[in-house]
Structure P
């Protein structure tokens, strides 16, 4: 039984933790199981979404609060709001774009501000009435109907087939869009001859591989370093959340012809900023503005659902005439 709650001081996080997380568990979903929960997955949007029409408009990303996956095949989405946020057309359209995203392909999407629950069928679009709607006070009595609509067994019963993917496949056995389930970058060599750097393992925590407006393959990666100071440096250099592009048509499965993805960016580090000096592993204050040209390269092949090979990072601090090279191996699992 779900207990009565005083939501007068609740924010969006409270709605997620105190209402939605217990409800998700009651419905039969749990991270790491065949009926899993994917939290805050970053989704890349082309200009055609949500009214962006001009080529000059920037690309952007959204985050789905919860993606629930039944049996590894059928998905639905929950978008959480704070109790003082009214569930209007803007919120509905936002949740719809997550559900209808090619990385997700959810059959239903749900909006909840804790007080109200609204369930929509994705293929009917965001302007149709919800197929199920109720207040928090009704949740105990509506739980059976909710499970019969969105529970793992119900989704696999009512949606046994996967929506055909008519896009160009990313590689052998892959769809036109692939989620990065997990991954790892292992550094083995560096130009500073720093033994600590040769022991680094950077986790790839999230991401996706897809195509942009022109059909070019793009890999989006989010990384996490095991060392806090290095994580901050990666964030500053744009290596904690970044996109790599490839000129190849598909991810190769041939060892003799690997596929290459490249990240290329130049940024200015202002005078007075404190930054990690990875040579001395201490914080230094920059005496002047310094331009840093960063190039990261991943070259590998696809085997099953794993893309792996060699990874290198080059950081060229132009005014300081310092170049740091790091290289090693990488592997990512695609879903």
Structure Q
């Protein structure tokens, strides 16, 4: 049996989300942290206080590792705008790349990164964390096996009070998760109509957005907010056979399955009359897993096995393409 060798990773960025990524890289048996890089000395000090000698290098200079044969991959966890040029250097160096969402600030950049990944035969993995959540995988299985029936709608709320980012608006920060989930569950469907409205407060970016999408056969509505008094992570999916509600803020029993829907009554009330069908509500047992750990380990498995990630460049392009159309809709709505 071949000896298991973990994937050697250099992480760039140790800010708000970077601390979570680093913790999961360190705790996984499938990955090994070579170094943490950050341009802010205080962040490097914070990382050193946590990991000490368990990581051999804390540095502002990530480029010295681009040609290091010991390094298999980079985890890029910095703001979206500056990440593009750094990502290009990593891919051109022939290193695998785990990149924080959104993959790029626009479609053209997402296409460029995907092209570079293909040309250099490396894995490009966007941290679309929710498609690695065990409940989303459970719902995907339900849909693929026909248990939900045909999709009718997605109704999604992703809200909290801050943190307010400078580089992207609430939609690009939060709705990107939900667009990746819709893409994953629906089998890659793309919307043919996109509408978006938003409000700007506390900066130059929209802090509250409502995004409505029309797909072939179903609708999706996504609310993203940085100015909510409560934190909410709630996804409702309607199918022709069953409906589900995934409430990620619950400590347990996060998924409820409703064997309910609409049926035609028949000729007694006329051929166009329908009524509600009520059935059981079930709460399945789904073992808890860390979605971020799953995302990181999927990235490592793809590197070791030489296969594409579920959250590859093509999925990233589709998500960014929708967001580009939504940004145009936001601009148009603000001009009216």
Structure R
């Protein structure tokens, strides 16, 4: 009997087009973070090109868009004058007071003068760490993390934010950008693949945010397993409790990919991981299971640059249209 193949999909940029949701949320969060600062009205809107943000994400280690947003702010604060004593806000009130004491006119001028300001800042300052931004990225959405809080309010919108967190939004009252997402892959192709192969998802999304498009687009029935950020976090906390060691199991760590075959418990002949970021290809390459990395460039604003980065990260194949996928899988 011929064994099926295991085909694992990332979600963002592979199954779901997030160019108008997660990426735009990161950009809007970065701007709204400065609300109340002196010179805020001078900041351009949008703050920087999405192509610039995409290039920053492709530098690696930023599979989670909260981390991407935080790094963006670390870089932007290289051009911000902060008041004395701003490095350790004890609570949200002090954070607000510090923001009001910041001067962002120099940042505004810089953003208007550069076509790719984030990459220019990265080239000059590397992955700098701003103490105030770091302090505002501590805790979680409801425990003082200003960056995550703004991000989640923008991404989810009021009804979903309240349903998930049980609180009214503080920073954003508009429609959640999650509703801008669309499918990148024809469900008919997923249906065909699921007839003869084992399909699964390994995504850096939290569980609730992975569930939303699976239910909205009626995709859940095609996948035998969905692994999310929550699974990584639980294992990280278990290791911390048992060993006293804090580690990260998010991609490019292969934890999710290694875990999928154990949970599915079925034999397969070959395995593939479809992703759109260098971290995805690195995870596939470092997995003990033997995944073949398939780089997806369907939704990229600069597909040739992404193709290069994915190949350098270890991709075995690159696809710019899903019509090629059945041939690759065989």
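Each value in this text was obtained by applying a stated rule to the coordinates, not by laboratory testing. Nothing here was measured: the structure is a model prediction, and the numbers come from that model. Cβ atoms are built from the backbone, for glycine too; each structure is taken alone.
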> Comparing structures P, Q, R by mean count of other Cβ atoms within 10 Å over residues 66-73, which one has the largest value?
Replying inline: R
> From P, Q, R, which structure was relative contact order in percent (Cα under 8 Å, 6 or more apart) = 12 calculated on?
Replying inline: P
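Percent of Cα pairs over 26 Å apart, for residues 122-297 alone computed as 54: which structure among P, Q, R?
Details: P: 54; Q: 36; R: 43.
Value 54 for percent of Cα pairs over 26 Å apart, for residues 122-297 alone corresponds to P out of P, Q, R.
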>> Quick check: 2.1 is what I get for distance in nm of label points 7 Å out along Cα→Cβ at positions 178 and 194, calculated from one of P, Q, R. Which structure matches?
In response: R
> -4000 is what came out when helix-only ellipticity at 222 nm (-39500 (n - 2.57) for each DSSP H run of 4 or more, over all residues; to 500) was calculated for one structure; which of P, Q, R is it?
Replying inline: P
